[in-house]
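Structures incoming, each one as structure tokens.
Throughout, read-outs are computed from the coordinates displayed, never taken from laboratory work. Quick caveat: nothing in here was measured; it's all calculated off a predicted structure. Cβ atoms are built from the backbone, for glycine too; each structure is taken alone.
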Structure 1
């Protein structure tokens, strides 16, 4: 299979590229990434760069000419590329609308014209808003609570419309919070791990009791792989929640990190809560379990420890971002008041 992976130099995208090249060595992977702040070529090791079935193109999904050229050479698309950070969307919503909605339109229409055989759109559990009295299911109303979530909701529904209008073979995944190696250190787990290693405060929004549904990134990759390779009559035009059904609060995660690193709870710093902060995100994966037989393979306890160890053993990777990337330093200062 020849696959275009948009946003493939980001956290989940780069893990998916590595996963696919190992599991399906005859596949050809073309990565398109704009290399904005969270895209990182260091997420690809020498083995990937030396693989003749791997190609990288530096470009934006809003570049219609480039996208159409790449579409001519692939069978399938896995669309990760997006502006993804809730806090950033609160400060600068326009960029999210341009990338997440307009960029998705460019990809979908180019895929339609090229006759793409499978288009897997990576959505998010953020589109549901609050999971109040039950874990969100695919038929629930979409009530996004941040500009990021709203932009992803727009892209999600636009992708589905290309199935209903043009019969473009679109499949949509809505996954819970991912964790694992190569995650940009503005996100909770890598930020807190690296801050704790440096004996810096861990900024917890509000009371810290907001809960999220956590999944190891390679479980998400295996779910995407299943969606991409399953019979079209099972997945085309369908939405699938992806989750390991492991809910923990921000304070729970913080405690796990501090204990693993042998750091004191005095590093916890409660800061002003995020506007529109979702109290609970959780999704029910029963549909993908039943239709495709997919289930997560990785347990939380073992793999959160492996993730913490990865950041501990790859200090050069994250220091190159936290200490040398001006954009990161400016963001942290604007968000938390310190450089």
Structure 2
């Protein structure tokens, strides 16, 4: 589907974009792949990786600026919406700015995609959008609702919107693995709570989930990949085996366990071989056979949470992954 198409990634200089761009260029050979972001230095550095590749374009812009989005989306077929204010404490202390990007930015993008007749849009979500405890999660829940409902908003046009949701991305900038590795030389790691668990997904798996959404979506779906969990103590032992630990308590807005599907979503959730799909409750779309396909309805009490997850990653697997990826952990 993405072959010989024009694709735009908002927030494309972040961790996701640095993985999505080379993987998509290699697999699909799109006609044009546009990276939209507001950081000129990150664009400058990223552009060096692609030299004179005519398929890769860079566009300075902000999802808060609807006029700029209109220009950037001219001739675009597919959009991945990765732009967001994501750091939990940053959002707690700068709530107006978080809302402007994560909610108002989503509204701007939806309108611009409809105006420019984009074919399909996939927005990246987060575990924190499920039963949100912090402002970041609340804004992403609102964003998810906007992208879901926008499939009614388009009228008779063919633009379709869907969402992918996943948890902790292994080795991404600002995540726990590079944090622990950077602090290993100090000999002590800050641990919020020894009981804490997290979902574990690689950037490559995140990209493949977006590809799956583009190929499968009818409109309004939230795709959740089945991934393993880990206890924070095992993550710490794998990232910095010689370090001691100091319990500091949970930060403002932080959850003890990650959740990607809550019980309130269970009536609309279907299970597939390697992912779940939450269907929209509006317009009875959760009953639509085209959206359900061969999915199996989950139980009414179903919850997909990192501490009750049936699949777990052991410490040795993470140690092997760190050794294989040490050169790029925390770099993108």
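Some values worked out for this structure:
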| quantity | calculated |
| --- | --- |
| FRET efficiency 1/(1 + (r/R0)^6) of positions 132 and 260 (r between Cβ atoms, R0 = 35 Å, to 0.05) from the coordinates reads 1.00; which among 1, 2 | 2 |
| With helix-only ellipticity at 222 nm (-39500 (n - 2.57) for each DSSP H run of 4 or more, over all residues; to 500) derived as -10000, matching label from 1, 2 | 2 |
| Structure responsible for 1.15, with Cα Rg over 2.2 N^0.38 Å, for residues 116-299 alone calculated and labels 1, 2 on offer | 2 |
| Among 1, 2, which structure scores highest (criterion: distance in nm of label points 7 Å out along Cα→Cβ at positions 236 and 284) | 2 |
